[in-house]
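Next come the structures, one after another.
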Structure I
Amino acid sequence: MHIENFKIFSDLVESESFSRAAKLNGITQSAVSQQLRAMEKHFNILIVDRSQKQFRLTREGQKLFSSAKEILYLYDKLNSELQEMKKVISGTIHISTVYSIGLHELPPYVKAFLSKYPEVNIRVEYRRANNVYEDILTNSIDLGLVAYPQKHKQLEVIPFHDDILVLAVSPEHPLAKKKTIDLEEIAKQKFIGFEPDIPTRKATDQIFKEANLEVEPVMEFDNVETVKRAVEINAGIAILPQTTVTREEAQGLLKVLKFHNKTYKRPLALIHRKGRVLTPAMKKLIDLLTSKDLNSLESEDSKS
């Protein structure tokens with residue numbers, strides 16, 4: 001048995017999907033089936049109960065899965081420790097995140113990190129929030145970046161920082177003359193929101209509920225860039241994270257208003273699967289993202 005056999009088998013069990021396991025390992029579904037049969041032949045056991053319609057392991061299969069996870073953990077741990085001993089910072093880090101964070105929060109950190117560790121490759125995938133959690137739980141991604149992080153027994157949640165929610169309006173909108181705004185004034189306007197399953201939409205719905213306001217969006221979109229375009233053409237107003245409208249405000253495409261006597265925060269966090277072995281490169285990136293200081297990367301390294 002090779003370590004790859006245990007990796008494919010573990011992915012199959014955790015995803016309960018031959019197609020998913022195939023995609024995670026860059027092979028065909030047929031190859032996954034062949035690997036499973038090869039393991040059954042090698043250990044002379046039945047791993048999957050084929051009499052069941054749903055994917056279900058036999059008792060021997062459950063034991064094999066438990067041991068496979070231990071083997072994979074020890075292998076990853078050994079590999080990470082050897083890299084640390086050699087002071088090697090390299091490899092690929094896969095990050096899954098939503099558009100608002102990936103496009104507006106992450107870039108300066110990635111730039112600073114790669115300038116210090118050019119041998120590391122960072123791949124960023126833009127996903128809906130629910131898909132980010134799925135990516136992490138299925139081990140198809142190393143790190144996730146989300147807003148309004150959800151607690152989960154299999155997830156490690158590391159605070160990133162808090163963003164501030166502001167009101168974005170077109171320069172042609174009557175509210176553009178104001179510098180601040182009361183929340184109650186939004187109820188009288190055409191409001192553009194995110195789709196109901198987006199975390200920031202859930203947060204704004206809760207804000208309106210606590211203020212006893214009924215605000216029904218005239219348009220709903222699944223990402224911040226589309227919402228901004230709709231506001232730019234004066235189709236309505238929107239509550240957005242402040243960092244996502246900095247460029248448009250500077251270019252005069254949008255007017256940004258803060259809320260009068262009230263601050264609404266949008267917490268951001270890093271997530272990774274509990275028990276996952278973090279490579280030296282991943283540890284360095286997490287340290288940078290949680291330091292709140294891009295210059296700390298260089299000063300920290302100079303001490304080591």
Structure II
Amino acid sequence: MATKKKNLQPDYLFEVSWEVCNKVGGIYTVIATKALYLQSQLGRHHIFIGPDVWMHRAGNPDFLEDPLLYRSWRAQAQSEGLRFRVGRWNIPGKPIAILVDYKHLLPQADDILTGFWKDFGVDSISGNWDYKESAVFGYAAGLVIESFWNYNVESGEKAVAQFHEWQTGAGILQIKRSGIPVATAFTTHATMMGRCLAGNNLPLYDQLGTYNADEMARRFNVVAIHSLEKTSALNADVFTTVSEITARECAQFHGREVDVVTPNGFENSFTPASDEEYQSLHDAARARLQEVASAMSAEPVPSNAIYIGIGGRYE
């Protein structure tokens with residue numbers, strides 16, 4: 001049993017997300033709150049990869065650049081035309097983070113997307129600018145992992161690259177195309193088609209088996225995103241999602257059953273240690289909500305107002 005467990009433990013884990021050092025949604029919390037545990041298991045070999053959306057500015061409070069980390073590899077990678085910064089994510093454990101400058105590759109977006117059409121059948125023709133940015137970032141992340149593998153990983157060592165959401169899916173395809181022996185995992189937190197159906201107030205789970213995802217993607221004008229998401233799911237070595245209910249969507253919309261359901265959770269280091277700390281955080285958040293609500297409504301909001309937060313899907 002010990003030998004089997006050892007074989008399942010990778011020597012390196014690359015974790016790719018649009019929300020690494022980039023607090024824009026719930027996936028930031030999902031990946032940040034497991035970093036401390038993973039660092040205890042893998043140390044410096046757990047490496048986050050995200051987009052350098054701050055474009056080399058020093059003002060990103062989440063990123064602590066360290067010019068000494070992987071210095072020799074960085075020089076090699078830069079000679080290969082890759083641009084990125086290396087440092088640490090400013091969260092508990094301060095894990096290593098690589099922020100990729102993908103924007104210099106945007107002029108090559110058409111050629112990059114054409115390659116994914118020829119090699120994997122990804123239909124990007126209707127993709128808007130946000131789609132192209134995400135696809136090019138995923139592609140660049142795949143190139144960074146490939147370069148890191150070739151330079152830093154020793155023979156016999158094992159590596160896994162986990163990609164969160166469709167925005168990173170092109171990295172899975174790039175790794176597969178490169179032929180490097182890095183296992184890939186694709187994690188979708190909610191399918192694009194599920195979002196579209198829920199967002200348009202259509203019955204999702206009651207009529208799940210009646211939907212043809214490719215036809216619905218054309219109806220909602222999300223063909224490119226759906227195509228990349230589905231192709232990523234079909235080409236990843238392991239396909240995961242975060243709930244049993246989303247697993248049903250994946251099977252229907254992507255034509256592949258998920259291999260593992262990984263429910264989200266929180267480490268204790270991210271939750272208030274006492275009632276007093278909780279109340280302090282609660283009061284600060286409420287004061288901020290009152291400030292924003294007053295600014296948005298252009299009039300003072302009473303201190304005893306009731307705030308209702310609405311987000312996500314209707315299930």
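For which of I, II does Cα extents along the principal axes in Å, for residues 149-276 alone, calculated from the coordinates, equal 53, 34, 28? Computing Cα extents along the principal axes in Å, for residues 149-276 alone on every structure in I, II gives 53, 34, 28 only for I. The value 24.9 for mean count of other Cβ atoms within 10 Å over residues 13-20 was derived from one model only; which of I, II is it? Derived from II, not from the others.
Of the structures labelled I, II, one was used to calculate Cα extents along the principal axes in Å, for residues 109-212 alone, giving 51, 30, 20. Name it.
Going label by label, the one that fits is II.
Quick one: relative contact order in percent (Cα under 8 Å, 6 or more apart) came out at 16 when computed from one of I, II, so which one is it? This value belongs to structure II. Ranked by FRET efficiency 1/(1 + (r/R0)^6) of positions 45 and 229 (r between Cβ atoms, R0 = 25 Å, to 0.05), structures I, II are topped by II, which has the highest value. Here semi-axes √(5λ) of the Cα gyration tensor in Å has been calculated and equals 44, 25, 15, so which of I, II was it run on? This value belongs to structure I.
Values in this text are rule-based calculations from the coordinates and carry no lab data. Just so you know, these numbers come straight off a predicted model, no measurement behind them. Cβ atoms are built from the backbone, for glycine too; each structure is taken alone.
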